[in-house]
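So, here's a batch of structures to check.
What follows draws every value from the coordinates through simple rules; no lab data is involved. A quick note: this is a predicted structure, and the numbers were derived from the prediction, not measured.
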Structure 1
Amino acid sequence: MLSRITGVSGGRAFRLFTGRNYALQSLASVLLEELHQQYTLSYYPTGAVDDDFHEVQIKIRKPGIEIRHRNGYYVTKAGANN
């Protein structure tokens, strides 16, 4: 379930189980490197005021690049509670 939630938002989940030994230093290094290589792109739609789902497609030209992103978004009417 957590992987599904994080995947929808463009995130990633790491599973750690009680009673197991983990190389936490290595895990911390992986997380820090990933955080240092993140970029945030924003998009504000114009003219769309419906409640339909709008799909987002991201295309990368450079081979070997991994991206995580949201699959899309809903436009809410101005002043509506989210």
Structure 2
Amino acid sequence: MLTDVFIIASGTSRRHVITLAEETELTLKEHDRRPLGREGIDVGTWVLLDYGDVVVHLFDEDTRAYYDLERLWADAPRLAFEPAV
């Protein structure tokens, strides 16, 4: 199976990254979506939630800068995101 969308986001601390991951899982569970894979939740510097067609990467700021996934996927089309008010 190929992934259709990567979501890359940052938290301001390890606790924030873990909370973002937990809230992502809770919200998607309400829509009967559960991750096929889940990594890094115990550490909180980089959490990966794999939903098959969507993969969520959540980083603390230093880890995101170090791995620079945006550079690796520079040729991929970008989707605009407008946060909810």
Structure 3
Amino acid sequence: MENRHGLLVQTFLTEANGKAERDAAMLMAEAIPREKRVTLGGDKNYDTQEFVRELRGMNITPHVAQNDTNRRSAVDERTTRPVG
């Protein structure tokens, strides 16, 4: 979903198995043209060490909701530090 205008950009149909949404997001992220740095948003389900590390490795800034309930969030101060 393109946030500025609310346009549907791409979809995938996946099996609901607890990890399929993140796998589909990685496939879509790999297809993003990277002329400049981009961001990718997601809910708490996307706050995993593997997902955040993979995005950063692709020069994509993860903007995912922190899941710090009974664990440490994978999103560190590189993302949470900026105000706003």
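With volume of the Cα convex hull per residue in Å³, for residues 32-71 alone derived from the coordinates and found to be 57, which of 1, 2, 3 does the value describe? All intermediate terms of the calculation are to be shown ahead of the outcome.
Values: 1: 101; 2: 74; 3: 57.
Of the options listed, only 3 reproduces it.
Kindly point out which one of 1, 2, 3 the value 33 was derived from, the read-out being relative contact order in percent (Cα under 8 Å, 6 or more apart). Write out the running numbers ahead of the final one.
Working: 1: 38; 2: 33; 3: 22.
Label of the source structure: 2.
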